[in-house]
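Novice: The structures considered in this document are given below.
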Structure 1
Amino acid sequence: MNNIRSTLATVWRIAAPYFSSEDKWAGRGLLAAVIAIELAIVYLTVLQNQWNARFYNALQERNWDNFVSEITYFSVLATVFIVLAVYQLYLNQWLQIRWRRWMTSHYLGEWLDHANHYRMQLQGDAADNPDQRMTDDVKLFVDRTLNIGVGLLSSIVTLASFAGILWGLSNAAPLHLFGQEYSIPGYLFWIALIYSVLGTILTHLIGWRLVGLDFRQQQYEANFRFDLVRVRENSEQIALLRGDAAERERLLVRFGRVVENWLAIMSRTKKVTAFTASFNQASVIFPYILVAPAYFASKIQLGAMTQTASAFSTVQGALSFFITIYRSLAEWQAVVNRLDGFEAGIVAARKLATRDDRVRVVEAGAGAIDLKGLALRLPNGTPLVNADGFSLRKGERTLITGPSGSGKSTLFRAIAGIWPFGAGTIAIPAGATLMMLPQRPYFPTGSLRNAVEYPAKEGTFTDSQISNAIEAVGLPKLASQVGEERHWNSTLSLGEQQRLGLARALLHAPNYLFLDEATASLDEPSEAALYRLVEQKLPQTTIVSIGHRSTLDAFHGRNVVFTRDGDRFALQDGKRAAAS
């Protein structure tokens with residue numbers, strides 16, 4: 001019971017925000033329409049049950065006029081039912097896509113808010129495969145929540161509507177056992193209740209493991225799909241290393257988990273289906289067995305018998321709602337758990353950015369980036385870098401060197417405001433713009449124009465500006481292709497990508513440009529030419545570089561070295577080189 005309450009509370013927490021959002025009136029209106037149509041369909045079912053008795057009585061009495069009248073009446077009921085069913089499906093799907101659109105937009109906003117997605121990765125797999133959670137899981141959540149919710153409401157209303165009918169029929173058709181007649185008020189209703197409760201309990205005992213199996217199935221499917229994407233994105237490196245066989249083996253291991261879990265689902269589903277199918281088939285004939293003695297004793301007519309069977313089946317079906325949808329219910333609960341975990345991961349990532357013991361980035365001053373009391377740590381708490389009192393002065397060109405793993409890139413991340421682990425303050429000049437260029441730059445799939453002007457909005461720069469920047473960094477052939485759409489990270493060499501990254505910097509002209517081995521894939525003459533280009537085009541930009549080549553000294557007036565200081569690294573000014 002506690003688990004049910006917890007699941008329902010989670011469902012409410014996930015679902016309720018949409019119906020209070022800016023799209024609430026459309027959502028509420030569509031939901032009300034879907035529910036109203038469902039209630040109308042239940043009412044039509046009641047009318048059809050009453051028609052059932054009259055129709056079969058007309059057959060038994062061979063009354064042609066009543067037969068024709070009832071056929072006409074049924075045709076009207078059927079027409080109305082078809083219209084309602086069509087529009088219920090249409091409005092249900094309309095509500096689904098609006099609800100899904102809002103949830104997807106909401107989750108994207110939360111996930112991409114101030115580098116939450118990055119902090120979630122730093123926490124490990126607290127919320128694995130966010131792509132699946134915002135696609136498959138959101139879609140399934142909306143679909144299952146609507147169908148299960150409306151279905152449950154329909155079952156409750158159907159039960160309330162037909163319980164009275166079944167109760168009255170119990171009085172009209174007394175129970176006959178072993179030649180004796182027993183007058184038990186509402187016995188048909190009580191038998192339907194007991195029959196359904198036992199079926200529900202047995203179904204749950206047989207199928208409850210499906211919840212965990214469905215959860216793992218979605219996880220394994222997402223992991224397999226993610227690894228396929230990774231292979232596609234790194235196909236060149238895999239081919240160069242002749243890793244095809246290794247990747248195939250690794251992917252087959254991943255897919256083996258999908259198959260193994262699916263076989264477990266098949267086995268469990270077979271057992272659930274065997275029981276529920278037997279249960280449903282027995283429920284077809286069971287009410288006839290109950291009332292047949294009264295019919296053959298001429299206590300009731302054929303119409304009353306068929307009406308009783310229909311009413312019993314309807315009540316039993318309403319009471320057996322969870323048996324009917326158990327497979328969907330298990331899948332739905334797994335989806336709810338995954339979305340709950342995703343939301344928990346977002347909340348945890350946001351807490352990382354707001355907790356007291358964190359690195360704080362503030363706007364203050366105008367002449368330099370000042371690091372005050374800055375001590376960076378790894379996510380597990382291990383001390384990494386002590387940079388207290390260090391400053392990056394305006395207009396200065398600084399080269400940062402040091403051993404691998406000493407925290408050079410982490411310092412850049414902290415200055416960018418995305419590394420929360422540590423303590424101290426980073427003061428950024430008010431209004432200053434920063435740009436970080438890593439060794440492997442990111443380009444969104446789309447036109448070359450959008451890839452280079454990223455993250456600015458489309459149209460921020462003219463095609464001429466973009467082409468000139470691309471040509472300036474040594475890619476004249478690409479300069480005429482700004483409108484072409486490709487997966488640029490896959491089609492360009494790393495050296496070409498690094499050139500495009502610098503073209504992006506030329507366009508944006510930031511106040512502070514941080515180059516994290518951003519030219520490491522270029523030969524030294526090309527690297528030198530690009531540094532001279534940046535100096536020429538961005539004379540007012542403060543440049544901070546991470547690099548290991550001694551040739552970079554000529555382009556930086558200051559050299560900062562990461563040196564070991566006990567259990568962490570510290571920043572120490574090295575020799576100053578003449579600025580070129």
Structure 2
Amino acid sequence: MLVLVAMALVIGSAGSVAAYALIKLIALVTQLAWFGRFDTTPVSLADAARTPWMVAVPVIGGLLIGLMARFGSEKIRGHGIPEAIEAILIGQSRMSPKVAILKPLSSAISIGTGGPFGAEGPIIMTGGAIGSLFAQFFHLSSAERKTLLVAGAASGMTAIFGTPMAAVLLAVELLLFEWRPRSFLPVTAAALTATAWRPLVFESGPLFAFSGVPALPWWGLAACAMVGILAGLQSALLTKCLYTLEDLFERLPIHWMWWPAIGGLCIGLGGLIEPRALGVGYDVIGDLLAGHLLVQAVLAILVVKAAIWLLALSSGTSGGVLAPLLILGGAMGWLVGGVLPGNPGFWALLGMAAMLGGTMRAPLTGAVFAAEITGDLHTLPALLAATAAAYAVTVLILKRSILTEKIARRGQHITREYGIDPFELTRVRDVMVSRPETLSANMTVTAAVETVERGEHRTYPVIDAEGRPIAVVSGKDALHWKMSPGGPEEALAERLTGQAAVIVHPGDVVARAVDLMLGRHQGCIAVTEVETGRLTGIVTRRDLLKVRAEVIRSEGERRVYFARRNPLRRGACERAVRG
């Protein structure tokens with residue numbers, strides 16, 4: 001664990017540098033494509049001229065991304081987080097150097113040429129690739145590589161947004177698939193390292209400073225939950241539309257390499273209607289929180305941003321989803337906030353957090369993320385109410401999130417529910433077979449073969465004169481002995497010379513028995529008393545299913561222990577008994 005923490009410090013620094021390089025690269029492409037300047041200063045596309053060039057630039061960007069995906073790596077398509085999850089679950093947390101280079105480059109081209117995406121998905125993918133590549137230089141397990149991959153992803157997100165706690169929560173809720181010190185501490189170390197570097201490469205302080213928290217009435221939290229419900233419905237609608245459009249793209253009679261260009265055409269046409277819908281849109285987020293927008297402008301941004309984001313992302317181009325989700329949820333919250341007490345910017349903030357938490361199935365991340373980017377922790381109760389409500393809506397409506405649906409379509413089922421390992425809670429005594437049939441070590445091999453052939457069991461423990469197990473034999477062993485018999489009076493103990501029984505005790509957890517059975521490739525293990533060492537039972541593979549059966553029973557069986565008695569029903573029963 002300490003070695004992984006030390007490695008995470010290096011990866012956190014590298015992730016910060018990668019985030020800085022990506023932001024500067026996006027700004028450079030934006031300046032070159034739209035204003036003809038070689039400059040790395042971030043600029044808004046609100047001032048871009050509405051000319052045919054506004055349509056041509058995203059199309060050219062889409063063509064470049066299609067070529068990079070076709071002849072470089074197909075893994076650069078999409079918004080990055082599903083690809084990181086897939087690498088963790090089925091790729092042994094191994095990413096290629098090609099992805100580490102092409103993903104930020106393609107994302108910079110996509111966003112810089114007007115793509116309505118954020119930089120967080122690409123930097124999560126890029127930071128993850130950096131962590132994975134670093135880990136591949138050392139003798140590490142797949143689980144340890146996963147930790148360093150996620151550490152790189154968390155450091156990249158922290159560097160861009162300045163949200164170390166949200167980055168760690170995102171790792172726990174979406175990427176790690178576990179909660180252990182071995183993974184939690186290195187990821188935290190990487191996020192804190194990026195926090196330390198951030199004032200040097202970006203700026204200190206919250207990304208969107210906000211202090212417009214109103215004094216909510218007694219029903220205020222209910223209103224916050226209502227905004228969350230609306231965000232959950234909005235999230236479900238966007239998710240459904242996204243994968244419907246992906247299905248339509250799949251039916252096109254042209255190669256997928258050309259799809260991003262079609263998405264770029266839609267982006268350009270949308271830009272003619274509302275230029276502020278293009279690009280990352282951090283300026284739009286700031287204006288929504290500050291309330292510096294008119295209703296007509298917010299409606300235009302909401303409709304155009306949703307349309308071009310869905311069409312562009314479904315076309316397979318490269319870009320993130322965090323910033324678009326913040327804008328779409330924020331616009332909805334801002335509009336609803338017009339009829340609620342307080343500053344509309346506060347309700348926009350709730351909409352942002354709820355959209356993020358519901359769409360990504362990460363409610364804690366959504367709440368803490370919104371609090372960290374604004375620097376106002378007083379909003380946490382309201383944010384939690386909104387994100388939890390949005391999460392409940394999306395879970396009830398959708399089988400999978402926008403992140404895991406893509407992986408499921410590739411044949412991989414992802415579950416996001418964590419639980420305690422039942423094998424770590426159950427004792428061997430609860431599942432073992434007591435007083436099993438045994439073979440005596442003094443009996444002949446011929447008699448042992450006959451007993452196994454006549455018996456009803458697949459495995460038999462062999463015990464000595466004092467009742468202690470010396471081995472476990474199976475039908476396969478009996479068949480082998482029958483095919484290569486020894487002397488007629490050869491004792492079973494002689495045939496088993498050199499073997500030692502693998503044992504557990506009744507008080508051991510079942511997980512230990514499982515580990516021993518897997519390590520020895522055995523389907524049965526002996527259970528002995530601690531004091532005497534005598535055989536008291538056995539555990540087989542079939543017995544292990546009892547643990548799963550108990551979990552299902554505890555989940556599905558419902559009982560009433562304090563039922564109210566019905567005096568009328570009781571009297572009727574007494575009359576029936578007397579009759």
Structure 3
Amino acid sequence: MNRAVKIGLAGTCTALLVLGGIGTYNVVHSLSSPDDGTPAAGGTFDAAALSSTPPSNAEAVKLTRAFLDSWSHQHLEGAASDTDVPNTAGQALRNYADGLRLKKLSFARVHAAGPSAVTHGATKVDFEVTARVAGGTWTYPSAVAVLKSAEGVLAVHWNNSVLYPGLAEDQSLTAGELPADASAVKVVARDGKTKLSGFPSLREITATLRQNARATGGSTGTGVAVVDGGGALVERVKVFSKGRAPVVRTTIDARLQAVAEKAVKDSHLQDKPAGTVALDWSNGHILSIAHTGADGDIAINGIKSPGSTMKIITSAALFDQAGLTVNSPAPCTDSLMANSQVFHNDPGVKANPSSSLVQAFTVSCNTSFIKDGFHHLVHDGDASALHDEAVNVFGMGSWSIGGGVATTDPSIPPDVRGSDQAAQFIGQGKVTATPLFMASVAATVRNAGFEQPVILPGQHQDTAPRPISARTAGALQSMMRRVATSGTAAPRLGGLAGVGAKTGTAEEGDHTNGWLTAYNSRISVAALVEGGSSGVDSAGYVVRQLLTAR
């Protein structure tokens with residue numbers, strides 16, 4: 001990049017702002033003696049003693065023409081001597097030429113505009129500048145204010161806007177290759193062309209990635225730009241040739257994202273806040289993120305109790321740490337007392353004293369999982385087994401999905417006490433999760449291994465300390481398949497090939513939230529609907545649309 005014009009203004013200089021590029025000049029003005037006492041316009045200009053009347057139009061135009069003639073011929077000391085601060089003006093004019101790599105300068109349409117409406121005692125003179133600079137020719141309007149001292153000495157009042165209208169004191173001009181513009185970076189889907197900014201749910205994520213992710217490709221354009229004191233782009237004022245915007249390519253599938261945007265607005269949800277995430281379960285790539293509601297992105301930050309979807313992890317812990325199988329006893333009773341709290345099943349769950357674990361999972365019997373979990377996974381008051389399973393096998397932790405995009409971590413505390421020791425096994429109490437995490441849980445089951453979700457290809461992915469065993473993955477797949485075909489998810493997902501699922505309904509204050517997580521042969525999905533009466537009758541509608549997308 002070329003060395004920019006560095007323009008310093010004395011304390012007497014004023015900020016001159018242009019409205020609409022050529023409109024009214026607003027000058028906040030305070031005059032004093034010239035900065036070095038150099039005579040201006042043939043005599044000593046005394047800014048402290050101005051004439052009681054502005055210069056005539058003819059006087060102002062004559063001095064302006066002399067000033068512009070010296071400037072156009074690069075007689076910069078002569079041009080500067082026509083101003084009220086010759087040293088400041090001279091340095092600014094030299095830097096203007098250097099920063100723009102000025103080759104030729106000319107002026108036209110010099111005419112008086114009458115008394116200045118904003119600079120007391122000045123006459124305004126407008127003119128047009130044509131500058132041949134690095135890369136091309138630039139034409140723009142400018143103006144000066146001409147002052148007259150009590151002794152009749154004239155001077156061009158100097159400020160940055162003489163060089164270019166609206167140029168602030170700490171700004172400069174540069175020509176040639178233009179500085180990079182962060183806002184020009186394109187954040188696109190994995191197809192390399194669909195802009196993510198076109199999807200309502202991804203606008204904040206797009207802005208974050210644009211600022212933080214590494215962009216590739218692109219080329220600089222040429223033209224004239226205003227830059228700040230650090231050389232950062234403030235404004236492109238003239239473009240000679242357009243560059244090609246650099247690109248941040250993400251893992252988002254544009255087709256699936258479009259489906260997700262519609263799914264969270266499904267009419268069955270009755271405008272309830274909803275969030276959903278879809279993953280490629282084979283590699284952890286985030287394919288879609290969509291949400292509604294006024295409280296931010298609940299798909300990746302909606303930290304809520306996940307209800308019975310947590311029974312996936314509870315089952316895994318029972319298999320891995322207690323040696324149970326899908327056919328192990330898991331009696332389903334109408335209610336159960338655990339640590340002085342009575343737990344009940346959701347409406348419609350029938351008691352079955354001879355229920356097995358797979359049967360309890362299929363109908364989502366709370367009392368079965370509390371009884372087995374409390375009996376097999378809590379030892380001498382230590383209830384950390386569920387936490388350990390989530391961390392060691394399902395990769396629970398502080399993920400970075402890439403590009404500075406913030407996500408909220410799930411939580412299964414290792415040191416729960418009291419009734420929370422039982423509640424955790426059905427995704428209540430102090431257990432919290434997001435749709436992002438629950439989509440990853442389903443992905444780990446289907447993939448038979450954890451792949452940390454990411455939104456940027458090539459982004460670092462954390463690993464789980466221990467891979468899920470083939471035995472546990474197979475058991476969970478068979479159980480989740482039964483949920484989809486004949487269990488609680490069947491009303492939405494029954495008949496879909498290769499689908500495994502788990503529903504969840506979690507109590508929160510005076511309402512419930514509906515959850516559903518599932519997978520098919522291509523993707524894993526999780527959805528949360530705040531205020532959903534049940535997982536299948538709220539989140540189920542969202543998940544189905546994503547699983548059946550073509």
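Novice: Compute distance in nm of label points 7 Å out along Cα→Cβ at positions 74 and 130 for each of 1, 2, 3 and report the one that scores greatest.
Specialist: Working: 1: 5.8; 2: 2.9; 3: 1.9.
Looking at the calculated values, the largest one is 1.
Novice: Which of the displayed structures (1, 2, 3) returns the greatest value of Cα Rg over 2.2 N^0.38 Å on calculation?
Specialist: On the way: 1: 1.41; 2: 1.25; 3: 1.46.
Checked 1, 2, 3; max of Cα Rg over 2.2 N^0.38 Å sits with 3.
Novice: Next question, about the same structure. Of the structures labelled 1, 2, 3, one was used to calculate P(r) over Cα pairs in 10 Å bins from 0, in percent, for residues 330-481 alone, giving 11, 35, 36, 15, 4, 0. Name it.
Specialist: Numbers: 1: 9, 26, 26, 25, 12, 2, 0; 2: 10, 23, 15, 10, 9, 12, 12, 8, 2; 3: 11, 35, 36, 15, 4, 0.
The read-out was computed on structure 3.
Novice: As an exercise: percent of Cα pairs over 21 Å apart, for residues 282-385 alone, calculated from one structure in 1, 2, 3, equals 30. Which structure is it? Mind showing how you got there, number by number?
Specialist: Numbers: 1: 68; 2: 30; 3: 46.
Clearly, the read-out refers to 2.
Each reported figure results from applying straightforward, stated rules to the coordinates on display, with no laboratory input. Computed from a predicted structure; not experimentally measured. Cβ atoms are built from the backbone, for glycine too; each structure is taken alone.
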